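Below, each structure is written out as C-alpha cells.
What follows is calculated from the coordinates using simple rules that are stated; it is not laboratory data. Since the structure is predicted, the reported quantities are computational estimates derived from the model, not experimental observations. Cβ atoms are built from the backbone, for glycine too; each structure is taken alone.
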Structure I
Amino acid sequence: MSATHINSYYAATANDDTRYPALRGTITADVCIVGGGFSGIATALSLAERGYKVVVLEAQRVGWGASGRNGGQMIAGISGEHRVEKQLGEAGRKLLSDIRYLGNDIIEDRVSRHQIRCDLKRGWMEVAARPRHMEAMRAYVEERRAAGDGDGLELVEPGDMRGVIGSELYHGAMVDRRSGHLHPLNLCLGEARAAAALGVEIFEESPVTEVVGGSKPYAVTANGRVDAASIVLAGIMDPSFQTGPLHGLLFPTGSYIVATEPLPESIVSKINPQDLAVADSNVVLDYFRLSADKRLLFGGRCNYSNRDPRDIRATLRPRMVEVFPQLADVTLDYAWGGKIDIVLTRVPAIGRREPNVYYMQGYCGHGVNTTHIAGQIVAEAISGTMEKLDLFEKIRHIRLPVGQFLGNQLLALGMLYYRLKDLV
C-alpha cells in the first residue's frame, strides 16, 4: 500500500496536504461511506449538509485514485444518455434534463461557498474527428435547443475552427459554455476539507475488508469497525465488492496523461485561444486542456487490456504532436496514468446492492461531474426521496459472465473494432 498520491502534475501542485488518521476501534454513524474519492467525498458532503453523521473510509489517501489524476474535464451530463432514453423513454429524457448540469452546479456552488482553489474555469468543446460526427453534433444541438436546454451550446463550423483550436485535424466542433475544467485533486481535497468542517469523520489508510448489510449494517477494517444505518460503496473497483447486481458489471480501463512544460503565450494563443477543455468525438478518444500555468495536459490512448504502456511519454507524444505540430520540441515534464472504471452500457451504475447498501460507479470518463450527480442521488435516497435512484435501478446493464481477465480481453477486442472504425 502507498499513502502517496501518484507522481503527477496534480500531486506536484496540490495545495492541501491534510492527513487524516487511520480508523482504530469501533465507532457509529448514520452513514458509512467506503471510498474517499469524488464519489465518497461528494456523497459525504451532500449528507452532512442534510445533518447526517457520516464516516468515510479510504484505503489510501483522499483523492488517491482516478479522482486525483483524471483529465479534469467537467462535462455536462452522463455517458450512455441514448441508452437511458431508449430504456426509460420520457421518464429517461426528463431524468437527463434534470441532472444534465446538476454536477456542474454542485461543483461551482461548493467551490464558491467553501473557497476551494481548484482553477475552475468554464468552457468545454467536443471536436469532430470525422465529417459525419459534425452532422451528429448539429442534430444534437438542434434537439437540445428544441427542448429548451441548449442555451450554453454553440456550433463551430469547419471554416471557423482556427478561432477555437490550432489544429487542422478536426471538422467542426460543439462548445458547451456551461461545462469546463479544473484541477481535480485540489477539488477533491477541498471538498474533503469542507466535509470535515461539517463534522464528517474521514479515515485514510483504512482499507475495508468486509461490508455487511442486513438489519445492522457495518464495515470492517484491519483495526476498526463502523456500525451505521446505511453503507455506500463509492466508486469501488475492488472485485471482492462486485457481488449481487454488481457482478460482471465493472471493468478497469487504463487511461494516461502527459503534461508539457509551461508554454509561451505565443503558442498558447494559437493552440487553444479560448482556454477550453477539449475531447474528440472518437470512441477511443483524445482529450486535452491547458493547466492554470499554461501546460498542455494531453490524455487518451485508452487501454482496455489492463496492461500499462512501458513508456507513457513515448506512447502519447506522437499523437499529441499529430494534433499540435507546434509542440514537436516541447519537454514533457510529467506523465502518469492508472485505471478508470467502465460499464459496457456506458450508463453509470447507481443503485442498491441491498436495501441499505448503496453503490455508485462506472462513470466511463465523465467522473468529475457524474460523481457529484451520483452523490446527490444517493443522499436524496437515504433521505427518503427515491425517484432518481429508482430510475437508475431500472437500467438494464450488460454483464460479461466471465472472469475479469477474460472480460478485459473481450473488451480489448471490442475496442479494437471501434478504434478501427474511428480510423475509417
Structure II
Amino acid sequence: MVSTELTGSGGEHDRPWSRRFAAVVYFVIVTCVAGLGGVVSPQVGWDVLGYAGVVLSYESRDPAVIHGGAYGALREAAREDDVEELTSGTPYRAELAQAPDAFVEQLPFYRVRVIFSSLVYLLYKGGVNVVHAASAVAALSYALLSLLGLIWMRRYLDPVSAVLVSSFVFLSFPFTQAARIPTPDGLAAFFVVAAVYVLLEKRNWRLAFAILTAAVFVRHDSAILGLMLSAGLLVLDRGERLRVRLLRFAASSAAILAAYAVVSRLGGYGWRTLFHHTFINHLVYPASAPAPVGLDDYVRVVVTGLLPDALVSYAVLYLLVLAIAAASYVRAGGKLTLKDPWVVVVALMLLHLVVRTLLFPAFWERFLLAHYLFFALFAVRMLRLTPRPAPALDDLAPAPPSMAHAPPR
C-alpha cells in the first residue's frame, strides 16, 4: 500500500520566524547578485552596443547620431579595457567603430527584441545612460525570475528548503551570467516560466498563451516553444472535446504566429545570414553581403562547437537530476503518463531544447534558463510526490513491553 500525499508543500506547520528569515536571506542573495553583479559590475559585451543603437534609433535615423551616441554611452559606462576590446579587439569591431553605416546595418539583429529594447528606452528617457539601462533591465529580469522560481518552489517545499534549492539554481553560472550580461535572456526566461506556471498551476490556458505571445516580442524564437505547447495540448489533452481543442489550438497558434510576423517585419536577416554571421564570418554589411551556408559548414559547427560545449554544460547536471528524480518516482510505484500535464510540458521542453539547439547550434546556456528552472521544479515535484509505503497494521500496533519492564510474578 502506498501513499502519494504531498505532506511538506504547504508550510502550515512552519514557524513564522523561519519563513521570514528564509525570505530575507533569499532577497539579500538575489539583491546582491542583481545589484552588485548586474548593475555595479556588468559584463559588457558587444551586444550592448547593438541594443544601445536600437534604442537611439527610436529618436533618430541619422547613422552618425546613432553611432556616436552608442559608442559615447559605452565610453561613459564601461571600463577602459572593455572599451578598447569592443572598439579594436578584432578587425570587425574596429571597422564598426569607425563606420556608422556599417554599425547601423547590425541593428536588425537586435531590433526584434522589442520589449527589452522598449524597457531600456524608458530608462534612457529617464536620464539613465543607455548602457547602464540595458544592464539594469537584465539585472531586474534576473530578480523577477528568481522570485518567481521561489514562489513556485514554495508550492512543493517548506520555506527553508525552497530557499536552499532556489539559491542553488539561481546562483549557478547560467543564471548569474544572465544577470550580468545586458541581454534579454533573463527576461525571455521570465515570460516563458510565468506562462508555464499559469498553465500548470492555475490551469488558465488563455493567460498562459497570452504571456507566450508576449514572449515573442522579447525573443522571437520563443514562438517555437509556444507553438509546441499549443500543438501538445491539442494532441494530448483528452479532457476536452475535439472541437474545443481545435479552437484553442487555432487561437493560440494564430496569436503566436501573428506576433512572430510583426516582429519579423521590424528587422532581422533570416536564418542563413544569422548563421553565417555568428559561426562562419562576421558580416560588416549583412544587408548586402552574401551569406552562403552549406551542409559542411553546419556539420563543422555542430561537431567542433556544439557537441563539446554541450558535454561540459550545466545541461548535463540538470538532466541528470531530472532523470534521478523521475527514476525514483517510478521505482517507488509512481507513473509518468502523458495524462499528466507536467509530463507533457517537460517532454515538450526537452524536445524544444533539442530543436532550438539544432536550429542555432551554439550551446549558450543563458538561452536555456527557462528549461533549467523547469527541470529543477519538475525534479522537486517528483521527489515530493514519490509514493511512500504506508505503515503496515502490525507497525501501528503498540509494541509489547520489554523484559526490563515486565510485571513481577
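Here are some notes:
- Value 21.1, calculated as mean count of other Cβ atoms within 10 Å over residues 124-131, assigned to which of I, II: I
- Comparison across structures I, II (criterion: relative contact order in percent (Cα under 8 Å, 6 or more apart)) gives the highest value for I.
- Given -20000 for helix-only ellipticity at 222 nm (-39500 (n - 2.57) for each DSSP H run of 4 or more, over all residues; to 500), calculated: source structure among I, II: II
- If FRET efficiency 1/(1 + (r/R0)^6) of positions 76 and 156 (r between Cβ atoms, R0 = 35 Å, to 0.05) is computed and equals 0.15, the structure in I, II: II
- Ranked by mean count of other Cβ atoms within 10 Å over residues 140-147, structures I, II are topped by II, which has the highest value.
- When distance in nm of label points 7 Å out along Cα→Cβ at positions 132 and 204 is computed for each of I, II, the largest belongs to: I
- Structures compared: I, II; top value of FRET efficiency 1/(1 + (r/R0)^6) of positions 196 and 268 (r between Cβ atoms, R0 = 41 Å, to 0.05), i.e. the largest, recorded for II.
- Answer label among I, II for the case where mean count of other Cβ atoms within 10 Å over residues 68-75, calculated from the coordinates, equals 19.2: II
- Label whose coordinates, when distance in nm of label points 7 Å out along Cα→Cβ at positions 228 and 332 is calculated, return 2.8 (choices I, II): II
- Parent structure of the calculated result 1.17, given that Cα Rg over 2.2 N^0.38 Å is the read-out and I, II the choices: II
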